[in-house]
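Nothing in this text is a laboratory measurement; each read-out follows from the coordinates by a stated rule. No experiment lies behind these values; they were computed from the predicted model shown. Cβ atoms are built from the backbone, for glycine too; each structure is taken alone.
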Structure I
Amino acid sequence: MNCRVGAAMNELVMPETIATQLQGLPHPINLCDAAGNTLGCFLPLIDRSKYEVIGSEPTNTELDEIEKSNEWYSTEEVLRRLEKLG
């Protein structure tokens with residue numbers, strides 16, 4: 001189940017005990033009733049101040065050059081390289 005970001009939504013004010021449980025969740029969760037039926041999903045807000053932009057977005061020209069490149073790596077090769085970097 002996916003929540004659409006930016007979609008017009010109504011608000012439901014929940015009890016503080018539930019709000020406290022949802023605060024600080026790092027990932028979306030399904031909200032269920034006592035019988036286990038999914039009612040919807042909770043998509044936590046991301047605090048963008050916790051993240052640092054480390055470079056600019058690639059240009060379309062750069063993306064085209066990457067696509068034309070013959071230098072590709074398999075998943076296994078990438079994982080081996082990452083393991084070596086530790």
Structure II
Amino acid sequence: MQTAIGYVRVSTEDQASEGVSLDAQKAKLAAWCLANDYELSAALVVELRDRGLSLRDIASHLTQTNIPTKKGNTKWNHMTVKSVLHRVA
């Protein structure tokens with residue numbers, strides 16, 4: 001697995017409120033990384049865990065933001081999240 005470095009930014013509050021928020025950009029980066037077998041996706045899962053989200057809450061967040069699993073599924077479950085966290089441990 002290769003490692004990707006993502007860069008996100010907004011210049012104005014208008015950009016942040018019109019669909020190019022930092023979270024939206026992170027979601028797009030994570031989706032690309034998952035689809036192309038890069039490591040950034042795991043970083044997003046770890047970030048969400050570090051914010052205190054449960055495995056089920058992380059799975060729900062990833063599903064709602066349309067981030068695909070490594071297999072291309074659009075529905076995450078807590079066991080898929082657990083396997084991602086186990087891979088990076």
For relative contact order in percent (Cα under 8 Å, 6 or more apart), which of the structures I, II scores highest? II
One of I, II was used to calculate helix-only ellipticity at 222 nm (-39500 (n - 2.57) for each DSSP H run of 4 or more, over all residues; to 500), yielding -9000; that structure is I
If you rank structures I, II by FRET efficiency 1/(1 + (r/R0)^6) of positions 15 and 71 (r between Cβ atoms, R0 = 30 Å, to 0.05), the highest one is II
Winner on volume of the Cα convex hull per residue in Å³ once structures I, II are ranked, highest first: I
